[in-house]
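Okay, got some structures for you below.
Just so it is clear, none of the values below were taken in a lab; they were calculated from the coordinates. Model, not experiment: these values are computed from the prediction. Cβ atoms are built from the backbone, for glycine too; each structure is taken alone.
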Structure 1
Amino acid sequence: MSSTLSLSETTPTLEVLNRMPWERSTTADPELLLSREWLVTNGLGGYASGLISGVCTRRYHGVLIAALAAPLGRTVMLNHLAEEFRLPDGRMISLGADERPGGTLVVHSTALLDEFRLEMGLPVWQYAIGDFLVEKRIWLMHRQNTVHVRYRLLSGPGRLRVRIRPSVHFRAHEAAVSAHWEHPFTVTSVREGFELSYPQIPPLRVVFRDKASALVLDGGQWRQLFYRMEHRRGYDAEGAVWSPGYFRTDLNVADEATLVASTEPWDTVLAIGPQEALAAENERRSRLLAQAKHAAGDALAAELVLAADQFVITPATRVADAARSHAAGDEVRSVIAGYHWFTDWGRDTMISLEGLTLDTGRHAEAGYILRSFAHHMRDGLIPNLFAEGEREGLYHTADATLWYFHALDRYVQVTQDRMTLKLLLPVLQQSIEHHIRGTRFGIHMDDRDGLLAQGQPGYQLTWMDAKVGDWVVTPRRGKAVEINALWYNALRLVERWTGEEQDSLAAVRYAELAGRVRRAFNERFWYEHGGHLYDVVDGEAGDDPAMRPNQVFAISLPHAVLDPGRWRSVLDQVVDRLLTPMGLRSLAPGQPGYQPRYDGDLRARDAAYHQGTVWAWLVGPLVDAWLKVHPDDLAAARGFLSGFRGHLGEACIGSISEIFDAEAPYAPRGCVAQAWSVAEVLRAWQKVSGASRA
């Protein structure tokens, strides 16, 4: 994948291009088009996504997955477009692909695709159809559940007829593709388009714009799809979609025709034309690049800034949150942890906040996020996650709240927003008291040493949170190393903030407790035999010497709990045994339970999730720790990030995957676009490239 960044001499618009290497041929390998995905989001949590080839392989693939108010949540509204072109000689040519049970694969676009690229992060296809050259673009309206699919005839010997057939299967985006309808669809022809209705779901409004067209409602057609990725992952893999008819139009050279599909009211759908809508979205993206000042002239940073935008959302599914924030003169924001299946998670949001918002110049939105989550704090904890379509959060996490302290610290350092600090400080002090006394899920301070313990049977409370049925794969109950590194960091932060904003005498108590935690940590967590830190002490089976990356936080956090005399030994072990081109392994090779690959059904995957699997986000704290030990060795730190440039051309083009296999070739796995992967690579890249923060 090649990336370029240019600044037009006549306009202030930045043009970020990411071209997928591709040579059109009848013998081209269709698997190349079946292993790369595209993603477009709408700032509400909704999205459009699919493979470059056009085939649907995931339940989450679709042209419009709308973010609807609770209890619906994200809903697949427009599943698929069948695209056909009739040449002047009468031949019909189809784009896309079909995959059927048994592995029969027909990829029509292999010999037709001339180029695929991202322009300003938005997907563009170019097809050679006979002697015609056709361009296709997809974009979503920001903060609307509206998708545009535009076809433009770039060149050709005359007129080309286009026929576009939309197909639907209204369902929750995480629902099985085999889900059945209980009621029939209702189709109403309106305004040169149609409205498709189903009980208790907002109607889907579909219209063809820019060019005169005919709508043919032919009584409906069913089509059976096979989803190869669902089959591979052990889920239902066959499902039907239904089409009420198709649009038909003729294109001459330079003509454009745009299919628009939306759950918004008709007045909103038709308020602006497609050209104006695309110009508005490109202008918005240009502003994102302009305010992220370090992205100027840096193609990698610019791509990551646009990727970061996909995760920062106004959570449309929780209407009460918006009403409460607006009543206080504020806004509500959150972070989608990953596409396609994650919602907004507290831990992921706080880890990602610095890279997604502070390093991109989106300071106001960082404040919105912090104040939004403060409203949801219960018993000293922020939510672990908001389940799809739910209004309230789930709180089974021991570290999300401690990451909240860290996120606020980074925010105040950058913005000097003391008003938000004063507003939130009492909330944070109460949170500390809850942790000292003990709160939900066995999270409590051990009075004997001041260290933080956690654990309740059946729950996974740290970031290593894989669970299959009743099996918690990595329970880590006891005193986990990164939990106590975060605990110490939080105590030091509250000590400083209390002294600055309230009373220096009140800060003494936090200082004394932090000193006690530091002494106990260095006594208890040092594993002399291995020259590194225990992963858990006082666990169910005693002290756990497993070689994991969690110990890096004892160095990387602003207030490092580990004695500096031990930093080099720990860091050497982490780099030698855990480092890969795509981040850190979650467990060192040769350790009990180590898994080199993340693949198979749900049980097999979760058994490997934190047992060797590489996590991209961990490269951020690694860079922080490295520069503390080797402050003059920026070159080595940049080397830790070198693999991600090439990765932007695989999996989800223009973004960074959640995880990777633990051994070469380090295949990308899990979510194809992950918030903390993008955030931490962007933050670390900004740090090692010498750019100043926006």
Structure 2
Amino acid sequence: MWDRRLRGEGQVRAAVEAALLAQRGSLIGWVPVCLGIGVGTYFSLGSEPDLLVMVSMGIGVFVALICARMLPTAFAPLLVAVALILAGITVAKYRVTAVEAPILNFRYYGPIEGRVVNIDRSASDAVRLTLDRVVLARMAPDRTPGRVRVSLHGDQPLQSFTPGDVLILTGHLSPPAGPAEPGGFDFQRHAWFLQLGAVGYTRTPVLRLSVPNDPDIGTRLFAMRMAISQAVQKAMPGEPGAFAAAIMTGDRSAIGQATLTDLRTSNLAHLLAISGLHMGLLTGFIFAFVRYGLALIPGVALRWPTKKIAAICALCVGAFYLALSGGSVSTERAYIMVAVMFVAVLLGRRALTLRAVAMAAILVLLWQPEALIGPGFQMSFAATTALVAVFGALRRFDFSRWPRWSRAILSVVLSSFIAGLATAPFAAAHFNQIAHYGLIANVLSVPLMGVLVMPAAVLAVCLAPFGLWSIGLWLMEIGLRWILFVAATVSAREGALGHVWAPDWYVLPILSLGLLWIVLVAGRGKIAGALAVICAGVLWHQTERPALLIADSGSLIGLSGAEGRILSKPTGNGFVAGIWLENDGAPVPQVQAASRDGLRVQGRVIAADLGDWRVLQVSGKTALADLVGCDGADVLISNQVDAGARPCLVYDVARFRNTGALALNIAANGDLLIETAHHVSGQRPWNSRQGDIPDPMRLSFDQRKRAADATLLTQNQPDQ
């Protein structure tokens, strides 16, 4: 019997070893996956790991690598994977420490002085300035934010400010806001990596204190970018000129909100961002132009490595494009991807392979690990990986008998379909929308970007020294007008845009790992990846939105009803209201959401019922003073700093500073569950100045009266 058991264990071991050895050809693809798991683990932690933990992880990396050398060849990659996961956590922690900068921890009003380092527009279409070298009144330099961002309200023309200007203004500043709801987008974390310590606005005129004096290279490039942008818009007025400026310099400040809406609805907004498409088209055009141009010179073509020369030229042009466009995260990621591919050309390797994509992902994760949790990283690498994998598989088929024109059309349609299909779940999860006619719009627009718009942009730049760049801009305008026409036509169709609700936090990781498993695993093991994708879809479908949402200002609540979310007021807190409705998958106007039935309104007192629980929102000092106790409510929401001692659970501004936004739900047994945004985000460097973060609460009917009595007893005790 023992011999039979040993033989059975040996067969299982041999089968596992054979399965692991069969995957060795795709192991490089798992390196960024394991690094990403480590990075994602770090950002999902509820508290910041201390120095001892990080040192232990660093030691664990080396121990795992040493032990891997002692294992059989088939099992060694498992320990390497552990080492890479620990390395991902370590890299993310190092990056968080490296970008640390002061954050404003109170609301500030007064003079603001700083140097202009960026000019753009906010979602409300207001001119927005990013300032560094900030000086605030009565604030020590070591406590002053390194960068602040100020929206300009009133008549403040964009052309009145130039890069490097030192400005002075009077405005309001506050710390970067936390999530609009528990588990929502964390702007505090986003601002941390931008070293943005405060955001605000001004309604007073902005004055120029001094012009740029001995500007650094960054300021010079910024000034060049804005000068080119304004020159392009002057030579090509209207939305085409704003579009051209965006793809040539990264300056999107002149694009109108209507155009942005059309592009998003038609799934063409990616054409605005200088990302993989633009960098690939530009460097690909330069590579082809130089290579085929040199091929026309027999002496050069026969004696020089024209392919490598073309790759070097493409790399140099791409680097200049990266610097000129401001070096945004998406552009840096795009350049790394094309750089890896052209380096592969220099080394005599195939450029478009999964190994090249893996190397690009590794470099991005090591350079900017925070990019992992952003939609840009996820969508660009999803599209690239899917395209390389599918077209690699299609090499086994013979299309040589097809007419050349049909192969070109098939390539364009298939590329758009694959990229759209690969990015659709990530776009839906992050932006809560699906462009139903996005494939049609991309098929009609993307080829024109490659064959006309980007080559014309290069031509315009080459002819600019001779004063003839209008020829290139004229050709660009033809292509851009067509793209804008397609966007407007597609977005105007009924049902062009669909909406979905936001999934739980664990859905995208499961979906991503399932898709990667399908691409990277050889053999029948792909079935496990398909099951993970199906599981993610089921979990997404079963995601439930909160029954009641409460903004961290205490001024807005949103109750889930049969018609959709019911908001407590038609105006005010519009940004938060918009996020709630988008995450519900029903982005209707705030006025419409506030007109729905479901909340009981009596002046400035609004009541919401959750089962047998009652939540009361009171706005204003007078209404709060007139309220007798809690008026029978179990939870009282106030937009005042201190609502005082009352016989119920009270959330006022002072308490919201520690909790952030709230999400209330009813448990299966009728208990009231209260989840806080700060608890979900955790105690991290980007929000550690919020004070102690209370745990979520669960109130039962039996606890309700005892809790209220205990609260009253404690709060009514005289000071000792």
Structure 3
Amino acid sequence: MDEKIKPDYRRQLRLYMIWPMILSVIMIILALVLFSVSVKAGVIAMIFAVAHIIVAISVRLINKKALANDMVNFALRFGQVQKELLKELPLPYALLDEDARFVWCNSRFSSILGRDNSFGKSIAAFIPAVTKEKFPTDDSAAEINFEYENRVYRAELRRITLDEMARESGIIDSEDFSGRLITVMLFDETDINTFIRLNEEQKLVSGYIYMDNYDEAMENVEDVRRSLLSALIDRKVKRYFGFYDAVVKNIEKDKFFVTMTKKSFDRLTENRFDILDDVKTVKIGNEMSVTLSMGFGCGTESLIESEQFARRAIDLALGRGGDQAVVKDSQNTTYYGGKSQQIEKSTRVKARVKAHALREIIESHDRIFVMGHQITDIDTFGAAVGVYRAVRQFDKKCHIVINNVTLSIRPFVDSFVNDPDYEPDMFVTSSEAIQLSDAASVLVVVDTNKPSITECPDLLVRCHTIVVLDHHRQGNETIKNATLSYIEPYASSACEMIAEILQYISDGIKIRGIEADSIYAGIMIDTNNFMSKTGVRTFEAAAFLRRNGADITRVRKLFRNDLVDYKARAETVKSSEMYLGKYAVAICPHEGLVSPTVVGAQAANELLNINNVKASFVLTEFQNRIYISARSIDEINVQIIMERLGGGGHMNIAGAQLTEVTVQGALQILKETISQMEEEGAI
């Protein structure tokens, strides 16, 4: 009880005992006053005053001992009542000394422990989770959650100081105890947790299921079998989700909407959406297997919000190339599947539509900025040069934002800088771009869709019109509010996409030889000399560039390495090791190298030429960061591995950046991530 509201019985009793003496003084004063009026009246009054004083003193002396005994008995009875109330309190309550030994506990606490007398015993002997190390060190409460006898409890611990009144209260039986006490209150939260779990399990999860290549698959099937193929896929999807008590409804011929409880959805995620592989087994004469993309929204308070999350998830699944499931909640986005190679679209209708939209944006603005990701590579540079040519076709001002010219692009940059036909401000730094730009400027982002790794993130805020042209799979972090977004994960490179756009953006566009070389070089590097991730449209884009003056010999000369770089790459391959029998991991030395990340990427490509290597990972240190270059041929999706480390990329080409860690530490993190994903069956 607070000191301010405690009844002060001692003060009230003292006041009660002193009133007769005060009255005696008043009577004496009255007698003295009466003496001045009448002696006889004064004598009579004085007699009564003396008599009152004698009676008061006699009563006080006679009743003092009895009154004291009554007060002691009252205090004892009051303390006993308090003790009994605490003893029978339904809330488990106990007092511990500073060594975590029981000083006292009530009946409810004793019944939980299963013994009546626990005095002097350590609470850790019964409840191991409650130890003296977890005691509060100040007046604030400490909470400990634990399980005991198949029940879930929350213990609230508080520290109190033992004073003289507490010792005399009769609650504490130990007379020689001194120091501080720890109060322990137990709250049984088993039923609450059960109700919370049941409530979570009954929440609804929404999802969308799309057939990625419905039209392409149907084209390769006889007319009489098309309806049968559609019916087989429809039945397989509905039977699969029916096993999880889900409701599935067709919203279009190749799209489904599904809803189920969270409990059933958890079972579905445990099986890692194995229908993604199962649906590919449907074969009735179709040469191309049908693949599915799925997006689910969960962890929301309403079905409407769950459906909104599901729409974002399905867009993300399609943006990442399809053949995968994406689960989005309010905190995280989780990916399943995505192990197969993206299917190249034979039609270029989308490229033509995007090219016309880009043309309208360019024609309606006077200044355009182009930038890619940090540490600009040749694919980013070639794509930026392609956009530069498209902008100059309409006599608009264009700037390419590059802060650091790496070794891989220096020969190409020098070719433009030394050519008088190009403006001196063709290449600008981030600070210069900020000064030149305003809200009316257009920003074209190439070869990345992550705002945090762009060359100048401030431009994303400064420019209101943003265009994104990228070939990487989308992740959790994307550029928001883009006016035009063209992301095609099946494309081999950003340069391939730009080469297609240039063919449709203007009739009779003239590309200079040095520009064609830059774009061609970007395709060549990202496809490892046209050996990986190469489709029909890749060769068509290369042919277009050759017709516009791209010279293979000239490009090859520009890519010749220094002897130091070549030796570093050879040393990296030599020092590599096989992890789990199929992953080649190595550390690339960075001393003396101008662009160690480029050398690391080249070494990762070299390691794929070794037998039994399904994926390669090369780590190198550059600018106080650890860069990981990941490569594979077709069996391992290195992108999902790099996403676990905060990176991304393609199924066969990906990377990540780690900070505040050493190279050896990053290598250990990489190995642990691979081992964990192997155990989960994610790769």
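Quick rundown of the values:
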| quantity | calculated |
| --- | --- |
| Origin of the derived value 14.5 (mean count of other Cβ atoms within 10 Å over residues 489-496; candidates 1, 2, 3) | 2 |
| If Cα extents along the principal axes in Å is computed and equals 83, 56, 54, the structure in 1, 2, 3 | 1 |
| When distance in nm of label points 7 Å out along Cα→Cβ at positions 305 and 593 is computed for each of 1, 2, 3, the largest belongs to | 2 |
| Of the structures 1, 2, 3, the one that -9000 was derived from, the read-out being helix-only ellipticity at 222 nm (-39500 (n - 2.57) for each DSSP H run of 4 or more, over all residues; to 500) | 1 |
